[in-house]
Structure 1
Amino acid sequence: MHAPLGPKEGRTIEVTKKLDDMTPPQEDRLVLAIFKEDRMIVNPIVKEFEVKEYVTQEALPKEQSFLKIRKGIKVASNNPAYKGIIKIETIPVKSLLLTTSPRAETLKENGKHYLVWQFELNNDKTMTVYTTENYRPIVVITVLAVVAVILYFLFRSPIVVRKGIANVGMSEGGLSEAKVVVRVKNRSAKQIANIEVMDNVPHIAHVEKELSIGSMQPHAVLQHPKKGVMIKWTVESLEPGDERVLSYKMKSRLAILGEFNLPAATARTKVGNKVIISNSNRTSVGG
């Protein structure tokens, strides 16, 4: 740097030297010498200084696509051996939709949740971490759930059959008799006609007709070589929302000890050219 001086002239000269941003932490000296025609005319001026360690954390621009958001944080330091952590506050629900690169750990501190990275800087003294919020799976799951519900209501059976036990009688420490109740309901918006309902009782018991108010009695009770006693009803029609109560009394030939399982009842009808079959729940008594 050249600075001419006239006779008896004085001048203040400010010298600025910019260090590289990535200059490692160190203690150093600044030496200032003044020359005239290649000859030093003033003893060198020495100033000691220190380059301190620093760390910066910069949020990168968001990258957005359809239902997906990618965020990045870049950490830089002038210390190539720097080790530390990056900590970002989050909420547990969001963790289900969040992926991290590199993979982050989770931390709960003072009632708050954080994503935490333990890191060491790479060769260029920087490190970048990314979080990706992906909402596509929620949309896919929601669409599939809606489709499933629609398909369920389109293809579900219009007839609901439920089976239960009432009026259980005990004899000699075991089951001797019980009333079996089968309920058949039309849950569709249209009338259903000619519904055939069938139930069966294992060979260990037989069936007696029982008259009760509000119930429809079986029109046929048949012996089946494998299934035992077959009970049949024919429901001429059911209006939308209507229910028929079908019942019979079951009596065992011997006292039944322990649990006695009964198979499901079945309702069968024809709607247009389609045969509809609905099964009830299985039920048990005793035990």
Structure 2
Amino acid sequence: MNVQTVNPEQKLTIKDLHTENPRWCIGCGDFGIVMALKRFMIDDTLNPKDTVNVSGIGCSGRAPNYVNTYGLHGIHGRPIPISLGLALVRPDLNVFVHSGDGDALSIGGNHLIHGINKNFNCVFLLYDNELYALTKSQTSPTTRKGHATNTQPSGSYLDPLNAVRLVLGIGASFVASSADWMPDHLGQVLDAAFKHKGFSFVHISQRCPHFDPNNFDHKSTSWFSFLTHEKGIPVDKRLADKVEVVQHDPSNAEAAFKIANSSRVHFGLYYHDPKKPCYDQILRDLITKTEQKSRKDMFAKFRI
């Protein structure tokens, strides 16, 4: 991708981060997610030349094409190992990983497990529209039970995979959730995720009005709650008076798992462990230590 040069003396603008017009269906939640990322980049003054967006296959796979940063469009389910390679050799880069519910939780499930366990530094965005939408409405791991798809016309047979509960169980060091239609809240989540050192898992409820127009009733606030705390993420101000607010300490893993296991949807910061070791930093420290020892041994060998 040809990243345009932005004058460091001038403030970064949305126009600077635009590339081509996104090619998603009308009303797709992906528009809101990418726009929230751009606004976050402006607010946090991220340099496009120091930023890379990585994706797998699916509707979310197009995201790197629409942000004026460096980008990699990987194969199905493999954006995590690609991102790990980047984190190992270029710790100076801001790495954002874009993956759908099928890409991350089906074929890419193995990589998600080990990416979380390695806790390498990146912001992982799970676009969860509860469908394989790029392949025209097929059942995905998060499709709600009973919902009819092209692969299961009589309705999905199984209960959906709970992505937040899954990653908490694996031991993720940062777990948060938001939605594509709440730009202010999503921006706050991205900010917290970016400031965390490690694998920041961000679950995003994403509308797919073309294949599942009745899912995620964004006009109603009766089905979800906000999590908030002094260590957490502020409640969306536009919805604060309309939505149930739950006080939750994100350092409490047991409480986080209990909330994720409830039938109600919660948006906010579930869990945050800033002390979990990062695999990429461990390897870099080991390499540095080995190089220092090699130089010391070499000088000792040739000392007169």
Structure 3
Amino acid sequence: MAKIFHPLLALIASATDRELAKYIEYLKQENKILRARLPKQIHTTTRERETLLKFGKQLGQAINELITIVSPSTFLRWVREVNGSKAKPANPKGGQRKPREIRELVIEIAKTTGFGYTRIIGELRKLGIKNISRQTVRNILKEHGIEPGPDRTSDSWTEFLNRHGETLWGCDFFSVKSMTARGMRDLYMLVFLNMQTREAIVTESTYRPNSAWVCRQTKWFAEETSDRDKKPAIVVHDLDAKFTRKFRETVKLQGMKTNPLTKASPNLNGRCERFIETIKLECLNKFIVFGRRHLDY
């Protein structure tokens, strides 16, 4: 009887194995597609590692072909750690490995100065402490609930604008198409905008906005605002090539200082750029400009 049913049972068992192999192969391919859309490295929690170990240890060597969330060597290291073959470090990772004196010094510098990670490391270097990384400083501050430098000083761009709004002016260029005897030409103007009141002072136009013209308009702007109680103190501008060193010197001679903005930061002078868009859409684009006198009028 056993000889009669043995081949049949083997056939059924092999058919089931083939189906399972197909299931596993499909899941492996699907897993590859999903993993390709995820970050290169995924950090697992302690509970997730325990789950992977619980089911992965039963697979033996097959785990090397199936596991993708970490490398097979990492999984084997987890197994060794669970089995106790590798001793755990005496101290946990991060800042705890540093002496208590260094930890207290990092915390004291952070609280006293409000410095960020890099500047704290710089201060430690001055004291002769070199064997400490930026990540270690970060871990020490994080363990004590101390936020990074910018969050502790709380001096954002918005707060800077609010603090200096009355005496802070932004400036920027804009151009307008003009019909002349020589055909269409670009006329350029320079606008100064108060960051708090939104008062706008627009200069005369020119076909050649060179450094000399910009300096003249800056002096004119200073004269127009010289009789105010809150005189302009800071002029914000982008990195346009027309804002030359001569322009900065002219601003300084008028009792003001410049604040050049960083590259690729249009939002920092957004109020001025928004005014330029408004004056074009609501005024200048409604008619044809014929020359400088027409535009200045």
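Where a number appears in this text, it was derived from the coordinates with a stated rule and is not lab data. Values in this document were obtained by computation on a predicted structure and should not be read as measured data.
What to note about this one:
- Computed over structures 1, 2, 3, Kirkwood radius over Cα pairs in Å, for residues 138-185 alone reaches its largest value in 3.
- Entry that produces 20.4, 83 once Rg and Dmax of the Cα atoms in Å is calculated, selected from 1, 2, 3: 2
- Which entry (1, 2, 3) yields the derived value -9500 for helix-only ellipticity at 222 nm (-39500 (n - 2.57) for each DSSP H run of 4 or more, over all residues; to 500): 2
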